[in-house]
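Enquirer: So, here's a batch of structures to check.
Quick note: the coordinates plus some simple rules give every number you see, no bench work behind them. Quick caveat, the model's predicted, so the values are computed rather than measured. Cβ atoms are built from the backbone, for glycine too; each structure is taken alone.
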Structure I
């Protein structure tokens, strides 16, 4: 399965299909969430949220790939990852793109 971050098909034998959207929401560990809120007061990297966002993006890409395969697409074109949003106690990521199929070329003899 190919996930391609282009807005136009790179080849003329690609038929672009429907828009596929996946939403992933991960909950934060309450103890680590409190630690990150304290860190927010003093400054520094919020590694727990960085890890949470990374996991949500990976899961979103995996879910998009599975959704495209389930609908018979050969891949996804124009893959975009929305602004991951850290919400109270979690993170939300939206991943989307257009499914595509490779056009069947007839053989000439």
Structure II
């Protein structure tokens, strides 16, 4: 289950801030290999922290000149297929493909 692996990586990153964590905030890219819902479910199985997740819209740039949000063709387990909405080629991702820890709040429950 890649969801548990990704959740564990996020937990490990948060724990670098200390042990008395009560809440984390993270941003999940629209093209990340996991959705907010999947990550929230996995984190809920591993920690009792409050978790706030937000989705970051993807931004791509294509050789045809298009820059903006891609067309998502399919989303499957650990895979997001997308294309340029203008020409149909695979564009370069500028942002929105990562999971980013934005904040760690301390002061255990």
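Enquirer: Figure out for me which of the structures I, II the number 2.2 belongs to, where distance in nm of label points 7 Å out along Cα→Cβ at positions 41 and 81 was derived from the coordinates.
Expert: II
Enquirer: Still on this structure, please answer the following. Please state which of the structures I, II yields 1.42 when Cα Rg over 2.2 N^0.38 Å is computed from it.
Expert: I
Enquirer: Please state which of the structures I, II yields 37 when relative contact order in percent (Cα under 8 Å, 6 or more apart) is computed from it.
Expert: II
Enquirer: Follow-up. State the single structure among I, II that was used to calculate helix-only ellipticity at 222 nm (-39500 (n - 2.57) for each DSSP H run of 4 or more, over all residues; to 500), giving -11500.
Expert: Corresponding structure: I.
Enquirer: Out of I, II, which has the highest value for distance in nm of label points 7 Å out along Cα→Cβ at positions 17 and 73?
Expert: With respect to distance in nm of label points 7 Å out along Cα→Cβ at positions 17 and 73, the highest-scoring structure among I, II is II.
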